[in-house]
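Next up: some structures, all given as structure tokens.
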Structure P
Amino acid sequence: MSLKTENVKTGLTKKIIMWKESYSRDLHKKAKTELEHLTDDIKQIKLKIEKPAKDIDSLGSVMKALEEIRRKESEIEIQFRPVIEMYSLLETYLPEVMEKDEIDASSILDKDWSQLVNQAVAIRNDLQCHQAGFKKSLILGINNLVEDVTEFRKEFIRDGPMVPGIIPRDALNKLKMFSEGYYIRERKYLSYYGGETLFGLPHTEYPELVETQK
């Protein structure tokens, strides 16, 4: 009877050890994946806000990243807490399954985020000091584009691929040339459209550009 009981205990002990190893591997895998995702998110946002705001496009990119930080602040605790708790459990009961880099990364997760938020505040304040200059540059660019698009449309009608009597080869060459000119102006339009949205300005219409695109 005693032998049978001992065999049962031995069998149960082995199963418990196997379950513990399996659970620790699964928990570690989940914790590591989520930690890598969060640390990568912080790194990517940091790269975005550190990008110099030299023009409207880069300014828009930085402002979107700053808005992303502001939006995440309300939910970041919910994302961090499970990861920190998983690593706390692993460090307490199963430290052998972890690497030192993971322990370090999990322990400074809150610190990294706090530093990012403080950096974002400093960058936002700096951009506000230069906001008037960006806005002035945007309005000037829009006014120039309005005039440029009007002239481009006139040139397209006067000397484009659809003028009467043009031979097919010349028409094809002109179509290619005017297409390139159109896409240059379209990229400016999209950039300025984003700038108008950024500064809360009404969106400028370019009917001649639409007609040329047709």
Structure Q
Amino acid sequence: MKKSILFHLSGEDRGFTLIEILIAIFVFTFVCFSAIFILKNSLLSSRKKTVEKEILKEIIFISDYIENRISNAMINDLSGKYRMNFKGEDKWVKFVAPFSENKEGDIAKFGIYWKDNKIMVEMVRVDKENPDFSFFDGFPGAQILGENVKDFCIKYSDGEKWFDKWDTEIMDEPKLPEFVEIKIIISKGKIERSEIEREFKKTIKIGW
């Protein structure tokens, strides 16, 4: 009887060995780290997609605003303050266009430029009773159109070639560009050492 009890305790209820405990700890730790790694990657992926959606939304807002205004740019060959011009370089553009599609004769002078990672817009409505279409020096009173803009570039085309500048004021026969191309690069910083940015190009048909 005594031998049977001793055999029972030493055989079936001897417990876990040290190796079995270490293996169990290793498996548990591996599962935990794997779950954390998967969760971390899932959160980073979700955050990246959210940032990319924000960038796309901002690009669409900026490009739509510019297209809606500049596509309706107007010029004439009058002199003095009644002259409507279209002037632009690679980082800025000034033009005259309707302020509202629903109001005839409601015209404004627009200025759009890029500085300090921001696209700025200036809009000055023209007095119908005493119209003055001459542009101000610089861009007084400009407001932010878009932020986090890493680069902004404008090109102008006569239908055959592309140019970095356009100025109807110095033309014998003032003419609007046939097309304007805008390039926007928006960057929202880095996630896990990866730059989150998007480049967008759009060609806009100009015509009144």
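A short reminder: the numbers here are calculations on the coordinates, not readings from a lab. As the structure is a prediction and not an experimental result, all values here were calculated from the model. Cβ atoms are built from the backbone, for glycine too; each structure is taken alone.
The table for this structure:
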{"read-out": "Origin of the value 32.6, 124, where Rg and Dmax of the Cα atoms in Å was derived from one of P, Q", "value": "Q"}
{"read-out": "Structure from which 19 was derived, relative contact order in percent (Cα under 8 Å, 6 or more apart), options P, Q", "value": "Q"}
{"read-out": "Mean count of other Cβ atoms within 10 Å over residues 68-75 derived as 18.4 - corresponding label from P, Q", "value": "Q"}
{"read-out": "Comparison of P, Q - label where distance in nm of label points 7 Å out along Cα→Cβ at positions 60 and 124 is highest", "value": "Q"}
{"read-out": "Structure (P, Q) behind the derived value 0.25 of FRET efficiency 1/(1 + (r/R0)^6) of positions 148 and 172 (r between Cβ atoms, R0 = 35 Å, to 0.05)", "value": "Q"}
{"read-out": "Structure from which -11000 was derived, helix-only ellipticity at 222 nm (-39500 (n - 2.57) for each DSSP H run of 4 or more, over all residues; to 500), options P, Q", "value": "Q"}
